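Q: Structures follow.
Here, each number is a calculation from the coordinates, and none is a lab measurement. What you see is a predicted model, and the numbers here were worked out from it, not measured in a lab. Cβ atoms are built from the backbone, for glycine too; each structure is taken alone.
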Structure 1
Amino acid sequence: MSNPLEELLSATAPAAAPALLGAVLVRSDPEATVALRLSEVEAYGGPTGSDLPDPGAHTYRGRTARNASMFGPPAHLYVYFTYGLHHALNLVCRPDGQAGGCLIRSGEVVAGEDAARRRRSAHRITEPPHAGLARGPGNVAQALALDRSDDGAPLRYLGSSPDPVLAAQRLVAENPGYPKPWTGLYLPDRAGQLNIVTTARTGVSGEGGTDAFPWRFALEHDPTVSAYRKAAVKKRRTRS
């Protein structure tokens, strides 16, 4: 029987992404357990010819060894290395065989800050501020110590709570680290509605970065959300 997290992530990414805002992602390894309240998420679809073709997605040209995890099953991780600089994390959506995922762009570190700060400061001259510890997808992966070895790993359902931050803080206090790495998610059991800003995706080139794909979702006025950067649409060259 599927759990609420698998049910949520069996939907298309544009449907699932807004529901992830306010959820708390927990990452544990032998060094530390770090919890991240999600504040900014982008949705990505599937290949050309599918029911949700997305020219901005890694899956657009079909399945490869690199993007295989994006084709399911849901509630797993897709971790990739980009620009030769950093890793990024997606939560896989859709039933097995159908591509989709939610890129975790930003969040607030709500537990395990010492470990997150140590990881983020390792190659910096100055320490990032609290709000910037996990602002941007590369910083998310660095704060959580995720890399390609985590690609395809299952995402645990940790429960639903009216206060997922408090639930995660209790878990981290009781279990500061685990022998084997794992990643899980507390879902919010919301009594009210969050104020969510929806835009085109940031930094995505070509058609996938246009208003035809309003698949970036962020908590309004949250200081941890990354600055919006709309990519320029490439113009076709014409012969004179």
Structure 2
Amino acid sequence: MKVDNTKYKRILLKLSGEALMGKQNFGIDGDVVKFIAQEIKEIYDLGVQIGIVVGGGNIFRGVSESAKGMDRVSADYMGMLATVINSLALQNALETLGIPTRVQSAIEMRQVAEPFIRRRAIRHLEKGRVVIFGAGTGNPYFTTDTAATLRASEINADVVIKATKVDGVYDSDPMKNKNAVKFDTIKYIDVLTKGLKVMDSTAISMCMDNEIPIIVFDLFGKGNLKDIVLGRKVGTLVEGENDK
């Protein structure tokens, strides 16, 4: 049932490729993809317009150990292709749940995805289709975090929601430091000056310039995504100096 009390009407969800592999060393865990699709369905049923950018680290990462000695540009293009594989896997899981979905690729590959066209993407969202943006920005040297903030800006998203394996932003790695302190809210500029690993600096700067808030949350907390779009406090909110 669609309701009107959602805080965010149009979102950009950023998923890491690593999230899709679950506890495996690489590849795609079908059960994890089904779980993610079910979480997305909960907010889709609320009438939220959903854009998604998914990484490719579970298959190939341009700056990983496996890419050592390889030309960076070639490695990055391989990483972009990996994101398309993940996009198609997520599309299949969503459509199995009856959610109409389109994959748009920044690299043209008409047999498997539409080319990215901003107006078409917005039209899909308005018609109630989930749009998955594959192949990053289509350019080397840019991460999928930057692709997410770029697409969020282009589709006029209300928020970038970054799914991670931890429940927010900490002052140090909570996996390594049991005394790490979690931030409920933090300013863009503080993320940059403190060198916190929320997103890369280009992505953070783009959100700051375009005044798009970022919410970092634990993807595997059931119902977290729904709570976020309903305006409940989940994870860490990254915002501007003038935001309350």
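Q: Give the label, chosen from 1, 2, of the structure having the highest value of distance in nm of label points 7 Å out along Cα→Cβ at positions 133 and 157. Before the final figure, lay out the partial values.
A: Numbers: 1: 2.8; 2: 0.7.
Max of distance in nm of label points 7 Å out along Cα→Cβ at positions 133 and 157: 1.
Q: Now for a different question. Tell me which of 1, 2 gives 46, 23, 19 when you compute Cα extents along the principal axes in Å, for residues 45-116 alone. Before the final figure, lay out each step's value.
A: Numbers: 1: 46, 27, 18; 2: 46, 23, 19.
Going label by label, the one that fits is 2.
Q: Could you tell me which structure in 1, 2 was used to calculate Cα extents along the principal axes in Å as 51, 46, 34?
A: Numbers: 1: 67, 49, 38; 2: 51, 46, 34.
Matching structure: 2.
Q: When mean count of other Cβ atoms within 10 Å over residues 149-156 is calculated, the result is 21.5; to which of the structures 1, 2 does this value belong?
A: On the way: 1: 16.6; 2: 21.5.
Going through each structure in turn, the value belongs to 2.
Q: Supply the structure label, taken from 1, 2, corresponding to helix-only ellipticity at 222 nm (-39500 (n - 2.57) for each DSSP H run of 4 or more, over all residues; to 500) with the calculated value -5000.
A: Values: 1: -5000; 2: -11000.
That value comes from structure 1.
Q: Identify the structure, out of 1, 2, from whose coordinates mean count of other Cβ atoms within 10 Å over residues 69-76 was calculated to give 13.5.
A: Working: 1: 21.9; 2: 13.5.
The read-out comes from structure 2.
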